[in-house]
Structure I
Amino acid sequence: MTQPRMYDLIEAKRSVRHLYTESLIRRGDITTEEAEAVSKDYLSQLERVFIETREGYKPAEHAESVAGLELPASQSSDAGVMVGWKTAVTASQIERIGRAHVRPPEGFAVHPKLEKLLEKREQMSREGGIDWGYGEILAFGTLLQEGVPVRVSGQDSRRGTFVQRHAVYHDRNTGAEWTPLLYLSSDQARLHIFDSPLSEYSVVGFEYGYSVERPDALVLWEAQFGDFVNGAQTIIDEFISSAEQKWGQSSSVVLLLPHGFEGQGPDHSSARVERFLQLCAEENMIAAMPSTPASYFHLLRRQGYNRPRKPLVVFTPKSMLRLRAAQSSVEDFTTGTFEPVIGDPSVDPANVDRVLMCAGKVYYDLVAERDRSGDTSTAIVRFEQLYPLVPESIKEALAPFDGAELVWVQEEPHNQGAWSRMSLSLPQVVGSTVSVVSRSASASPASGLASRHAAEQTDLVRRAFAR
């Protein structure tokens with residue numbers, strides 16, 4: 001069956017609208033004259049918006065493409081780029097957020113299991129050991145203190161699918177709600193956070209439209225598992241990835257997509273990194289897989305302020321949410337900024353003959369194996385941003401290991417994940433060949449058996465170090 005042509009769809013919509021109008025007139029809800037007036041007004045608004053969009057659109061300047069690699073265009077301090085902001089914050093901003101978590105409303109009965117979490121967050125604000133969930137809360141809270149509104153929706157966003165966020169608390173006796181981030185200061189911006197329906201298509205579409213109309217706000221949608229974003233694929237293809245190029249319509253909507261291979265099966269492992277990277281071109285959006293709470297914090301704050309506005313896709317962790325090795329110090333939030341690539345200062349470059357490049361959770365698996373085996377000749381470099389690649393950052397991270405073998409390591413099957421894009425882009429940057437260690441090519445994103453997953457993961461990590 002062939003797809004209906006565009007004018008067939010338009011005519012069908014007109015027919016439905018005509019029948020509805022006739023029904024309203026017959027019922028006496030409106031007159032014929034009123035119906036005609038509404039129709040004329042609607043058409044005039046469409047024409048006005050069309051003209052404004054066409055006349056006001058100026059295509060963004062992009063760097064020339066080299067063999068599929070988009071190099072970042074330079075940014076100046078013109079009207080389209082915000083200047084004077086930074087992603088690092090003061091210790092007092094962090095401490096204020098911590099204090100807000102131990103000051104519930106008078107008489108508010110916090111669940112005993114969550115009282116310790118609140119105390120822990122206040123302690124982390126002063127002493128560090130900040131986990132992923134609280135690092136995200138700090139990003140939201142510091143933006144709110146600076147006047148940037150934050151809006152979050154998703155299928156379990158107030159608590160977090162993996163019980164990591166806890167942005168909203170409920171009185172265990174009355175059910176009353178308390179959101180600590182609403183009580184930071186008298187002049188702060190507003191936080192809106194919702195548990196939305198299991199309808200990715202409709203909710204992502206709404207949040208995209210909201211982000212278009214609220215350029216001052218950080219707007220985020222979170223999938224329960226990254227795999228479920230395929231329910232919104234039409235919105236991603238038609239709007240998020242291409243609206244700027246088609247219509248000059250800018251958005252800074254953020255998609256949070258839990259991604260990671262932990263043996264949870266083919267429908268709870270992959271956010272389909274390969275699909276998003278296939279859509280990436282002309283600097284249309286940003287794709288990132290941060291590996292620490294501080295990296296995620298700086299990424300979100302950059303997104304809140306960065307101009308020109310671009311959609312951001314974040315492949316967020318699951319098991320890494322509470323991984324002790326992935327925690328960050330307070331200083332990681334009060335200094336520095338988002339780093340697209342993180343090098344490896346822990347090894348002696350003179351001994352290194354192999355560099356493993358990776359993104360996300362597998363980094364910690366590789367580090368654990370290196371420590372276990374006592375390997376001193378392998379460096380591990382993290383890619384925090386998968387698109388657009390930043391050649392200068394890549395070269396800087398690899399410079400100490402000149403001449404070493406370069407290997408891309410990923411948990412995903414060979415035909416999935418970032419490799420298909422990296423295999424084209426990385427050689428152009430580093431000037432040499434890059435090999436890959438991955439799972440075998442597969443139609444399914446992951447194994448459905450936990451035992452088979454564990455065996456695959458062990459084999460993958462060991463192959464990364466095999467000489």
Structure II
Amino acid sequence: MELLDDALIFAAGIFAFVGAHAALAFQRQRRAELRVLAVMCAALFASAIARIFADRTSSAIAGEVATAALAPAVALVDHIAIDYARLKRRSRLLAIVYGAAAVVVFLATAGALDRPGAALDVALLTAAAGVGGFLWVFARAYLRGRREAFPVIVGGVVLLAAILNDVGMNLGVLDTTRLTLIGFVALVFGLSMLQLGRFWDVAAELERSRRSLKERSRELRRSHGELRSTQLELVRKEQLAVVGELAAVIAHEVRNPLAIVANAVAGLKKDGVPREDQTTLLAILDEEVERLNRLVTDLLGYARPLALQRTQLAVDDLIDRALGLARSQKGVSVNVERQAADARVWADANHLRQVFDNLFDNAVQAMEGQGQLTVRLRADTIEGLDGLAVDVVDTGEGMDTMVRKRAKDPFFTTRPSGTGLGLAIVDRIIEAHGGRFLIESRAGEGTTATVFLPFGRSSEPPQISSRSSRRTTAVQTREP
């Protein structure tokens with residue numbers, strides 16, 4: 001008797017230990033099988049404690065509790081098997097299992113299972129059938145290659161043997177003692193080994209993933225190096241292409257003025273040239289020299305690195321000064337709309353003045369000196385940046401789709417005397433300020449050029465955009 005009590009105490013300790021660990025693991029992982037295992041161990045712990053108390057005190061109530069607690073434990077064993085095999089009609093099977101457990105609990109609490117008889121035989125055979133079904137599920141899984149089921153099968157066989165021992169003892173065939181709780185110890189060990197095996201499987205998978213990620217990281221570093229080399233090569237080729245394009249444009253733009261200058265000089269060298277013709281030829285020389293000077297100035301403005309001297313300035317005041325030329329045109333009506341509560345930004349005043357001079361000059365030329373120029377200042381947010389947007393709206397001839405797409409390209413122009421660098425320079429300056437330069441236009445409907453400038457701070461320059469892939473010059477910023 002003392003040996004049985006010691007075995008029951010040992011079993012109760014095992015149930016408490018495994019149940020506590022399963023409950024803690026469930027709190028971290030939220031896996032249903034851990035919750036079922038924890039509840040099953042709790043029921044078995046209650047049964048073991050009640051059985052120890054019943055054997056020592058001969059309490060009928062303790063015996064009823066010990067027997068009744070085994071019924072949900074067997075039902076939870078079948079619950080584990082149903083979930084493990086992912087059987088169809090899960091809800092119906094669980095209803096049958098827990099329904100049978102409820103009947104056994106009712107019989108136990110009614111005292112029908114305290115003595116040998118049909119009721120006890122049915123209860124024990126029901127438990128044996130439940131454990132048998134459990135064994136069938138795990139044996140089938142093992143035969144299909146799920147080797148982690150082996151410890152559970154061993155524990156289930158031991159439990160089934162213990163239940164059959166109790167059936168034989170009840171029928172008078174065997175002269176032993178009750179071993180069902182001891183059999184449950186073997187099953188709990190098997191289920192613990194199953195969970196431990198899954199843990200090691202997960203750990204092994206994580207290790208494989210770690211090695212795979214490490215290998216991928218090496219491949220990515222190698223690919224990054226190759227990509228960087230390729231990118232540098234592409235940039236070099238792009239720079240050469242831009243230099244070639246620049247050389248072609250310079251050759252084209254310079255050749256015509258030089259030819260005109262050469263002809264004018266040749267005319268001046270002739271003897272007997274009338275004074276009036278000399279005046280005309282000298283005027284031509286002045287015009288072509290001015291054209292060449294403008295071309296060189298624009299080229300230097302486009303190619304020279306930008307060094308921004310940022311200060312906090314009022315953009316509306318800057319715009320008022322830049323609108324002087326437009327207001328001097330008799331046929332142009334100028335309207336300024338101030339919709340922004342704060343029109344101050346951290347920017348370079350000289351470069352921004354160049355921006356607005358170009359935009360206003362383009363607008364006046366597009367309207368051919370007749371129309372309405374509207375300048376609108378408003379607060380806006382683009383790509384998470386808060387700033388000031390300035391819309392320059394003209395009522396000129398507008399642009400078709402092809403011209404609008406190429407408007408900011410270097411050397412592209414629709415004017416005979418233009419260099420095609422004005423809007424390209426504007427785009428560079430706005431980009432250096434971390435802003436955006438947008439153009440909306442349709443043929444015959446005028447043009448809206450929008451300059452967006454982030455507000456910025458004195459201690460932190462605006463983020464520099466890298467939208468353009470054709471930039472070949474460095475952009476430098478420094479604090480004022």
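FYI, it's all coordinate maths here, none of it is from the lab. This is a predicted model, so every value here is computed, not measured. Cβ atoms are built from the backbone, for glycine too; each structure is taken alone.
Per-structure values
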item: Among I, II, structure where percent of Cα pairs over 23 Å apart, for residues 260-347 alone as derived comes to 33; result: I
item: Identity of the structure behind -12000 (criterion: helix-only ellipticity at 222 nm (-39500 (n - 2.57) for each DSSP H run of 4 or more, over all residues; to 500), calculated), options I, II; result: I
item: For 84, 61, 51 (Cα extents along the principal axes in Å, calculated) the corresponding structure among I, II; result: I
item: Origin of the derived value 16 (relative contact order in percent (Cα under 8 Å, 6 or more apart); candidates I, II); result: I
item: Structure from which 1.00 was derived, FRET efficiency 1/(1 + (r/R0)^6) of positions 396 and 444 (r between Cβ atoms, R0 = 35 Å, to 0.05), options I, II; result: II
item: When distance in nm of label points 7 Å out along Cα→Cβ at positions 20 and 188 is computed for each of I, II, the largest belongs to; result: I
item: Origin of the value 9.2, where distance in nm of label points 7 Å out along Cα→Cβ at positions 180 and 244 was derived from one of I, II; result: II
